[in-house]
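Multiple structures follow.
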Structure 1
């Protein structure tokens, strides 16, 4: 999460775009990034701007398996979703139960939280 300085238009964060973990500083004006410093690669600049203007995350979770007491299926969103939709996504998954067999990449829940992004299986489960 970006660390905000006293001037609410300046955000400092650690980039996760590559293993370097650069300390990036983003200055905002009128909802737009006007200055980005501290990054060492293109991905760092893109990550920092996206993180302060429209943060997203890939959600990983589990869903119940029908007929398999105490066993669950690991799932994830196919792509990152808006950060403000995470709790809605997790809530939707609480009501999902899947009947095996299931294959990696199989869509488990379409259009999660109104994002047009599906939740997919990340493990094969045989009958």
Structure 2
């Protein structure tokens, strides 16, 4: 999860075979925000309902096979490139891109270190 400037706020390592939405509740705990931008992978009714209860705007495009497509702000969605930019800059660190670390804790430490370096630039 990144902020409006594309800086890392927090992250959670998930097993590769799990869907992305399973880690969202932990990421949102204790955060105040006015909008959440996400790609189609985050198009879930339970997530949309949770965000609306928090008073946050949902800026997530609907999946193609959704029976009742949800509306979203197309202009705000264009800001999602900041999220993608962060991940691309993070992958510039070879150890992260190829996951050299053997343990989850050392991999998480490398992500925090790389995020700190990126923020200081």
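When helix-only ellipticity at 222 nm (-39500 (n - 2.57) for each DSSP H run of 4 or more, over all residues; to 500) is computed for each of 1, 2, the one that comes out at -4500 is 1.
Kindly point out which one of 1, 2 the value 2.5 was derived from, the read-out being distance in nm of label points 7 Å out along Cα→Cβ at positions 28 and 92. Value 2.5 for distance in nm of label points 7 Å out along Cα→Cβ at positions 28 and 92 corresponds to 1 out of 1, 2. Starting from the value 82: which structure in 1, 2 was volume of the Cα convex hull per residue in Å³, for residues 68-107 alone calculated from? Answer by label: 1. Here Cα extents along the principal axes in Å was derived from just one of the structures 1, 2, and that gives 55, 27, 23; the source is 1. Ranked by relative contact order in percent (Cα under 8 Å, 6 or more apart), structures 1, 2 are led by 2, which has the greatest value.
Rule-based calculations on the coordinates, nothing more; no lab input. These numbers were taken from a predicted model, which means no experiment stands behind them. Cβ atoms are built from the backbone, for glycine too; each structure is taken alone.
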